[in-house]
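No lab work stands behind these numbers, since they all come straight from the coordinates. Worth saying up front: this structure is predicted, and the values here are computed from it rather than measured. Cβ atoms are built from the backbone, for glycine too; each structure is taken alone.
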Structure I
């Protein structure tokens, strides 16, 4: 389903044939189930209206449902109703940015691209739940598990992971961009975790880390590898710079490798819809969809 978010102006309502507007329910003592029922009623009534003339305005919270929560619920209900597109108006750029970059999308997003005989999958989700033989953790030179992707891995892996990381850190002094490999430590969908020291957040560090990850996975004969958005988030690298750096290095590696050499499948897994859209935009400029 295609979703477009826009900053609301009254003209958008005037030009629409069918409108769902949260302001019409403001002050009504609606329970969450009643809000969902009203969404379902409107979605059913709007189903035959052309996409471009159908507008959903999420301009105020309803009861204990914030605008981002209303957005997530609306997307889920629209998916179940079989709509192919949603045009959603929000009150400000701040709310739009929050929906795009601070909350997970209501439904998983996925796109596949051809990468010199290999398969590149861009998707949203939790990297710890992605079926891949090896996954990458955005780590630091001290190999201490923290927040973000690192925190998600620490939460689901065995405590033995941090013990192994501290032992590795004591054996060698890592530099930004260096990568070390550990066992999966209880994560159900992977055999190994690659710890990429990208907290420094520069483009050069990301390129170096991507290259080392790919080389380690090739040498280990793993068929699939999942990356997060390295250097972004706490690393501070802008998501578009991150996407360009990672995709450029992936293309270089694929061009220099035999199509059947591992890994055959490479995934980039991001948390938020906005990050996913940026990666897709950058991939569209130079890759073909699979």
Structure II
């Protein structure tokens, strides 16, 4: 069992103040303390918000990563065009929500995929400038996530890795990949059920979108933002007789390489396979 020491043994975030920390157990306790500090908002007290990039007048980063103009784009059905049946009431959706790892071979329809993407990152109100109000909350309306979709079984959508473009409610083909299912499963610590999904939602963080406003206080709230998004996916799945399972265990470098993100200014932080269920 870990031993916990009084706060006076530490300076700021996990810096040892006492010579008591000489054995491995004590060092482990120090690392535990340091890691737990990410869950707290203590760092906000140490930041001079008058010196953030936003306060200095730096241009706000784009809320949607640029897309190659040559990329194949798929217009997704709008709210008025959806054909997804009658959704359950909110209480039923909440009550039935669970992590589901067994999926039918039945494909998702393009309406269903469009609905799930809108429910997780869709824009509900356009404003002047770069401020966009979405269906999920985000600290400072910074929305630091990009949504990638690994499509395996979606009607009228060939297999491949796509990216959701919320501004135009479109799906853009990023690239196709040989043995995509095998590579994805391997990058996800060989969790085979992920490869059985109809589609896999993968969220990558672009931290600077939030750092621009909050500096070092950004990183905690980026993780909170990801939680909001995935919970919406869970509830939206209940509306279309589908299920999903949040996944936080994966090979960071392997999954970043598979999505072809740089791993520094953009990297995977969360994913969830989706499929039709009994």
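Structure values in brief
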quantity	calculated
For helix-only ellipticity at 222 nm (-39500 (n - 2.57) for each DSSP H run of 4 or more, over all residues; to 500) computed as -12000, the structure of I, II it came from	I
Entry that produces 0.85 once FRET efficiency 1/(1 + (r/R0)^6) of positions 183 and 215 (r between Cβ atoms, R0 = 25 Å, to 0.05) is calculated, selected from I, II	I
Per mean count of other Cβ atoms within 10 Å over residues 199-206, the highest-valued of structures I, II	II
For FRET efficiency 1/(1 + (r/R0)^6) of positions 63 and 255 (r between Cβ atoms, R0 = 30 Å, to 0.05) computed as 0.05, the structure of I, II it came from	I
Among I, II, which structure scores highest (criterion: distance in nm of label points 7 Å out along Cα→Cβ at positions 95 and 191)	I
